[in-house]
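Participant: Below you'll find a set of structures to go through.
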Structure P
Amino acid sequence: MSVYFFLGPEAGKKQDAVNSVKNKYPGAEITAFYADETPAGLIADALQNISLFADARIIIIKNSESIKKKDDIDLLVSCIKSITDNSIKNTALIFLSDETKINTSLYNADPKVNRQIFYEMFEREKAEWLKQFFSREGVNIDRNCIDTIIEMVENNTGAFKDECSRLLLFLPKGKQITSEDIEKWLSHNREESAFTLFSRIASGDLSRALESLSCILAAKTSAQSVLAGLAWCFRKLDDYLSLLETGDANNSIELKKIGLSAPKIRDDYTAASRRYNSDSTARCLALTAECDTLLRSPAAVMENIIMERYILSLIRASAI
C-alpha cells in the first residue's frame, strides 16, 4: 500500500497530486471520507477490507487535521502498519488537509510515506499561471485583467481554474478583454467564498453573512480556510484604512499596490471602512486567531456553532 499526505492551502496543486495518484491506479475503486464526520472505526474497516469489484483501491481521508483523539490515531496507525506489513498491493491511502501539519504519528506509521505541503502561490506565480491559462485558450487579456482576477478570486489554482473556466463561456476569443469585462462576469457568477462572506460582514448584514457561511461550510470548505480568507481581508482593510488616513484612498497607484483596483472590490472595503476603524479591525484579527485556536481544541466538534458565533462577534466588533 502507498500512503500519501497532501497538505496545505493550495487546493489546485493538491488536486493535481491526487489526480496523479489516480492515474497510477486506473479503474480503482475510490472511497472518500471526511475525518470530522466519519468515525475512525469505519475508516479502519474500509482500509482492512478488500474490494470485491475492482483490482485497486484509493481511499481518501479529507479534513485529516480533525484526527486528534489518541484512540483514533492509534487505530489508524495500526491499520496502516498492518496493511503495509502484509504487503497488500494496489491500494493507495491519501490524507488531505488545508493545514500544513497533522498528527505526526500518522506520518511515522509508514517509513515510505509520501508527504507534500502545497503553499499558496506568490503574486508573480499567480500572474504567470493566469497568463498561461488564457493564452492556451486563445483569449487575450492584459495585466490589468490579471490583477482584477487575483483581487476577486481566492488564492489557489483550483479556484482560479474554476472561475476562469466559467469566464471562458462569456469572454469572446480574438477580442481585447478589459478589466471591466472581467469584473462584470466574475461578480455575476461569483460563488460563496471568504470574499463574499467578507462583503456581507462589511455591510453589517448578519443574516446574509450567516447564510453565506452556511453555504461555504456545506460545500466542505474547511473552517480554517474561511478564517485564513477573512484574516487576509481584514489585513487588507487595515491597509485601506491607512490610505484613508493619508488621503490616498483615491490614488489608483496606491490602491493597486494593496490589491483594490477593481471597483466592486473597492466598494466592499469602502463599506467596511464605514463600520470599522483600525482598533476594531485589530479586534477582528484577534477574534480570528481566537477562533482558530478554539477550532483546534476538543470544542471543534461544534464547528458550525463556533463559526456562527465568530461571525456574530465580527459584526459586533464594528466601530458603529
Structure Q
Amino acid sequence: MRIILPKIKQKEFVEALLAKISTKEASKLCGLSERTIRDWRRGKFTIDLAAARILCKKTSVLLPKEAEVKNDYWYTFLGAHKGAMACLKKYGRVGGDAEKHKQKWREWWEKEGKYKNFDKGIFARKSFSKPIFSEELAEFVGIVLGDGGISKNQIKITFNAKDIEYLNFTGELISKLFGVPFGVCKRKNCLALDIVISRVALVEFLVNEVGLSMGNKVQQQVDIPRWIKEKDNYLIACVRGLIDTDGSIFKHSYRVNNKIYHYKKLAFSNQSKPLIIAVHQFLKNFGFSPRITSDKKDVRLESISDMNRYFKIVGSHNPRYLNNYRS
C-alpha cells in the first residue's frame, strides 16, 4: 500500500521526519536504501505505507491529513485506460485480432511450446519463503478458512470495505510469512475488497502441507488442520483468525422494570459443520459457555463474563471488532 500526497506536501512530510532522525537511521528502520528515503523527499516516488507507519511511530510525526492510501499498482488502471483509448482511436479496437492471436499461439505451441521445460527460465514457478508452523501461520489459516478461498493458481481473501486496517494487518502477515507480493481488488456492486495472491507453489504448500482445501469450502465441509488442534497457542491464533473474519459482535437489549439494558454478544457463523463444532469445542475446553444455535450455523458467547474472558484469552486483530466491543 502506498501513500499518495501532493509533491510539496510529501516533501514537507519527509523533511519533518528527517528533522528528528537521520536518513541512515530511517533506512535501517524501514529496511530500505538511503536513496529511497531521499527519493521520497524529492517526490520522485510515492511512500510505502508500512515504512511511513514505522517512521511516524519512531518520530511522533503524524501522517498529513491530505494523505490517501492506495494499492501499490493503483496507477496501472489509468495507464491501461489511456492505452486502450489510444488503440481504439487508432485501430478501432483494443487488443488486436483475437482469432489471429489464437492461430499464432497454436502454431507456436505445435512447433516448440509443448516441448519446452516449464520448470526453467521464464516458465519457472515463482518461489516463496516457506514458513515453519507457528502461531502466525495458524492465524493465517483461520483467516483463509473464514473469508478466504483457494483455486489452482490463487489465494483470495475477502474483506469488508470498512476493515481497511484489518486488511493491512493481513497484508503485512502475508509478507512476513511468505515474502510474496499481492494485489488488492475492489469487488463490483458490493462494499468488499479482495487480497489476491497469485503463486502456484504457495497454493500447493497450503494444500499439501498446511492442510487447507482447494475449491468450495462448504461442499468440502472443511475443518481446522490437525497440527493446529494439537497445540493450544496455535488453536487460539487460528480461532482468532476465524472469528475476526467470520464472526460478529452485536448488542443484546432487554427490559427489566421499564429499564432497558444492553450488553454485547459474540457470534461465529459458518456453513461448514466441522468448523462450527471445532470452535464450539475450543470454547468449551477453555472454560467458556458457548451455545450452538438451532440452525447449527452459529456458535455464540452470550454472557458478559465470557465476552471479557474471550478478549483477554483470544483477543482480536480486527480494529472494528475491538472498537465495537469496547464501545
Structure R
Amino acid sequence: MEVGEYRLSVDAVSKFFNTLYVTGWFHHETQTLTEVTMIGADLIGIVSRIGIAHAGVEHSFGAGKGFCLQALRSTDKLSDMERLQLVFVTSDATVINLPLKLLVEDRDWHNRSHALSSDFVARVRESSGARLLDVGGRSRSRVDRKNQFPGLNVVVLDILPGENVDVVGDAHKMSDFFPEGHFDFVYSVSVFEHLAMPWKVVCEMNRVMKPGGLGLVHSHQTIGMHDMPWDFYRFSDVAWSGLFNGHTGFEVLGSVMDDLQFVIPFLYKTEKEKAEQSAGFESSTVMFKKVGPCRVSWDVPLSGVVETAYPEE
C-alpha cells in the first residue's frame, strides 16, 4: 500500500483468543519507523518491535524494514474491527493512522489465487451461451456462484438438494447424469476435500467435458476438520498434477496456494518450539484444460468405500 511517499503492508493480522498478532513492513526513502502501535476499543496492553528483518522486502528496500505487534484485548470478538487502527510514527514525527480492516483487505487482494480465478472467470464470460458445470455448488450461507457467470447455461450438481441445485447426484458418477462431452467448463469450490475418491471424480469430469474445455477447482491445503465425517483430503499446489495429468486427460495451466495459516499444537512440544514460524495455506487452486480422453479408470462405487452420508448441515 502507498500512503504518500510511504510504502507499507501487513503480512499477518491474526486473532488468537484475546490477542491480535500483526506483522508487516514499512518503508520510506529517508525516514525510518520509530514506533508502531494500535488504537481502538478494548485494548489492555501492546508489545511491539520495529526495525526487524523482513526477507520479503530486504532486497528492494534494505534491512530492518519489518515490524511486529501483539495486542491483548478484553474481548475475543472482532466485530469492532473497523474501530481498530495501526499507528505508524516516523523519525520526522509524521503520524500515519490506518484502519486495520483496510490493511487486511489490501493484503488480501495481492493473493495470487485471485488472479488465477479471475483469469478463469474472464475466459468463461467470453464464451456466451456455453455450458458450465458447477460441481458441489449448492447454495450454502446464501452463496450462489451462478451469479458469476451471466449469459451462460450453468448447471449445479450436488449430492444434496438445494434452492439452486439442478441435479442431485454423486460427483463420483456424474457421467450417469450428463452426456459425454457436454460441458465447456467445469467449476468446483471447497468440494474436493469432501470427495472420498477425487481421482474418480477427475475421470468423470473428463467424460462430461468437451475437448479443450477448461476447469477450475478450489480446495484447501490447511484448514480445520469440517463437515464430518466427510472430510477426506487436503491439497498442496503440486498435488494437483497427481490428479490432472496426461493419464486423466488434462493439462495443468496454473496452480497456487494462498491465505497463510499458522499451525501450532494445542499442547506444547519441545520439538515444535518454532512451530509458529512455519505455515500452511487455507486455499489451493488449480486451473486445467482437457487435452484428451481419460486413459485410466477406477471402477469402485462410493458405497463400497463410505458407509455414511454427507451431513445436511
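Coordinate-derived values only; no laboratory data. A quick note: this is a predicted structure, and the numbers were derived from the prediction, not measured. Cβ atoms are built from the backbone, for glycine too; each structure is taken alone.
Participant: Suppose you compute distance in nm of label points 7 Å out along Cα→Cβ at positions 102 and 262 for every structure in P, Q, R: which one lands on 3.2?
Facilitator: Numbers: P: 3.2; Q: 5.9; R: 2.6.
That value comes from structure P.
Participant: Here distance in nm of label points 7 Å out along Cα→Cβ at positions 62 and 302 has been calculated and equals 2.6, so which of P, Q, R was it run on?
Facilitator: The structure behind it is P.
Participant: Out of P, Q, R, which one gives 24, 48, 25, 2, 0 for P(r) over Cα pairs in 20 Å bins from 0, in percent as computed from the coordinates? It would help to have the intermediate numbers written out before the result.
Facilitator: Working: P: 29, 52, 19, 0; Q: 24, 48, 25, 2, 0; R: 27, 47, 25, 1.
Of the options listed, only Q reproduces it.
Participant: If we compute FRET efficiency 1/(1 + (r/R0)^6) of positions 6 and 206 (r between Cβ atoms, R0 = 41 Å, to 0.05) for structures P, Q, R, which one ends up with the highest value? Intermediate values should be presented prior to the final figure.
Facilitator: Values: P: 0.70; Q: 0.50; R: 0.20.
When FRET efficiency 1/(1 + (r/R0)^6) of positions 6 and 206 (r between Cβ atoms, R0 = 41 Å, to 0.05) is computed for each of P, Q, R, structure P gives the biggest number.
Participant: Also: To which of P, Q, R does the computed value -18000 (helix-only ellipticity at 222 nm (-39500 (n - 2.57) for each DSSP H run of 4 or more, over all residues; to 500)) belong? Intermediate values should be presented prior to the final figure.
Facilitator: Numbers: P: -18000; Q: -14500; R: -4000.
Among P, Q, R, the structure yielding -18000 for helix-only ellipticity at 222 nm (-39500 (n - 2.57) for each DSSP H run of 4 or more, over all residues; to 500) is P.
Participant: Name the one structure among P, Q, R that distance in nm of label points 7 Å out along Cα→Cβ at positions 126 and 142 of 2.9 was derived from.
Facilitator: Going label by label, the one that fits is Q.
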